[in-house]
Structure I
Amino acid sequence: MIMMSPNAASPNATPLRNRDENLWAMLCHISVFAGFLMPFGNIIAPLIIWLIKKDEFPLVNDQGKEAINFQITLTIYLFASAILVILIIGIPLLIGLAFFGFIVTVIAAIKASEGERYRYPMTIRFIN
């Protein structure tokens, strides 16, 4: 029977730095739900995380910019849809955008937690 020391890394173990990087990248995406707590929290929260951790972790730099770009784009789409409520078409657009934003944000958070770079669809790249 071969005994492994408690300090020996298993072949499937993720290095601590990568786990931290993946966690912070995931938090960039999940933090957008701060928009439910404060106005423009969906943009401010990932912006803060990105500004703090972008130089430390390359994945956070990439995914932070991606989350911020998507939230700015989504906010523009939501404002345009809100104006279109006058023509009735805005109501289904608002509902569709809300579901779309939630679903792709959860997908992005899962991908980032796995260390993958996720690209949101229909995003205007304000920050490169």
Structure II
Amino acid sequence: MSEKKKSVLVVDDDPEIRKLLSATLDRMGFTVSEAADGRTAIKRLDAARPSLLCIDLMLPESSGYDVCEHVNQTPTLNGLPILMVSARTMPEDRAQAEELGVRVYLSKPFTQAQLKQAVAQALEGTTQ
């Protein structure tokens, strides 16, 4: 029996960062889907639960916080690992993200090694 490939939803309004994240995650063996704004991210999450949500904080339509709140309020998304990637580095941003269930908060800019470590940390202990 083959193991189901893990999937990740990458949400970032910057096409270059989205492309970089997607390419790295693809090389790590993930099936990657993308969204450029919070509203599209919510639609994609409701359509199919990924193994990991990799999301920017500052997004058009709905913020990363709004999407995290949606995850928390949706029973089928309960416990979804969330990796937040953001240029905002204030302690209160990080604290609010953690309150909303974000497992790992990765500050931009980051290296590929930091991203890989953050993904591994976010997925630690998950069975999906």
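What follows is calculated from the coordinates using simple rules that are stated; it is not laboratory data. Keep in mind it's a predicted model, so treat the numbers as computed, not measured. Cβ atoms are built from the backbone, for glycine too; each structure is taken alone.
At a glance:
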item	result
When mean count of other Cβ atoms within 10 Å over residues 27-34 is computed for each of I, II, the largest belongs to	I
With helix-only ellipticity at 222 nm (-39500 (n - 2.57) for each DSSP H run of 4 or more, over all residues; to 500) derived as -12500, matching label from I, II	II
Value 4.4, calculated as distance in nm of label points 7 Å out along Cα→Cβ at positions 59 and 91, assigned to which of I, II	I
Ranking I, II by relative contact order in percent (Cα under 8 Å, 6 or more apart), the structure that comes out highest	I
Structure responsible for 19.9, with mean count of other Cβ atoms within 10 Å over residues 19-26 calculated and labels I, II on offer	I
Which of I, II leads on distance in nm of label points 7 Å out along Cα→Cβ at positions 35 and 99, largest value	II
Cα Rg over 2.2 N^0.38 Å - highest-scoring structure of I, II	I
